[in-house]
Structure P
Amino acid sequence: MTDEQYIHIAMLNSFNVVTGKISIEDLLYSGLNMVIHLPSEDIEEEKLLIMIAYFEQEEMYEECIELRKIYDERFSEITIPKPVVKNICDCKKPTIPKYSRSVRCGTCNKQII
């Protein structure tokens, strides 16, 4: 399995746990127990935003809608910035020179997510 596949499965698993589509026990029993958050705790705001950005990038808009509803319920006083569609990095292997709220590729200087 590639790193990209591992990441995608972890995102899907976290999505399914956060939205209540699968229990933690069922996930562990499946053997595909990769997630991007600690399922035994409420998901952190940052992890939820990462999931939303990931599913937007993958054009999985139904998942985005569900996650945005959860975000609004849990973090209603904070608004999600609208995704920037232009200037998105399309490098095959982006480099990350610095981590920040808006990560840019070190090669093309376009936004990664």
Structure Q
Amino acid sequence: MVFKFSPNDKGNPPGKLADCEIHFAGNGCLDGLKLIGFGIWERRNGSGRNVTFPARQYSVNGERRSFALLRPVVDASPQERLRDLILHLYSEYEEQTAGAFDGEADIRQISA
């Protein structure tokens, strides 16, 4: 798998640091596909970061709801492992790109 990060250099929405997508590479049936829609956010209280997973919004009787597109089969531990991995790789990405942003769209990839 290859994780690609696109920094949110516009600052909108506030607190969003970057987008992340996962590219599948290898011999499996997902080879050549990508899963988009991960977001890396600064927590509102300022104590750390969070990852949001791909979701689809819809409304029922005028109320906005969200449907998670990547969900655990039985327990949430695989989801937590993926969240931790994305946060770890994003911190590596930040170290690699510190001071290197040249104003263009900066998409880097890190393999896991």
Structure R
Amino acid sequence: MQKRREYTPEYKARLVIEVLREENTIGEIAAREEINQKQLGNWKSEFIENAARAFSRSRDEKAAERRVEEMEEKEKGYQAKVGQLTLEVDFLKETAKKMLGSGWEAQLGYKK
């Protein structure tokens, strides 16, 4: 049994655009590319049905994109805060060790 061929969206779009330009007939393009005319016709129909998507995005998609951007900004802020707090904790540990000696954790009830 022959394995089914898969085509990239770019390849399909290139062929459909060629059909729409009417440079060659669907039959000529299908024969040249060794694909079924019906398949190429289906790609053309699907392309035309979905053409409006290239010019419009739904409100939900735009809102979701804004939410993602807001969440990414919040995450950057949290990462910066974690970094700052980590530096402060390291500084305080070093200071405690210098002032109280190597057993400072036990003296202060801090155990890692």
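Computing distance in nm of label points 7 Å out along Cα→Cβ at positions 66 and 90 gives 1.3 for which of P, Q, R?
So the calculation was done on Q.
Could you figure out which one of P, Q, R the value 23, 21, 14 for semi-axes √(5λ) of the Cα gyration tensor in Å was computed from?
Considering all the candidates, the number was obtained from Q.
Have a look at P, Q, R and say which one yields -24000 for helix-only ellipticity at 222 nm (-39500 (n - 2.57) for each DSSP H run of 4 or more, over all residues; to 500), as calculated.
So the calculation was done on R.
Of the structures labelled P, Q, R, which one yields 17 when relative contact order in percent (Cα under 8 Å, 6 or more apart) is computed from its coordinates?
Clearly, the read-out refers to P.
Of the structures labelled P, Q, R, one was used to calculate Cα extents along the principal axes in Å, for residues 42-97 alone, giving 74, 22, 11. Name it.
The structure behind it is R.
Each value in this text was obtained by applying a stated rule to the coordinates, not by laboratory testing. Only a predicted model underlies this, so the values are computations on that prediction, with no experimental measurement involved. Cβ atoms are built from the backbone, for glycine too; each structure is taken alone.
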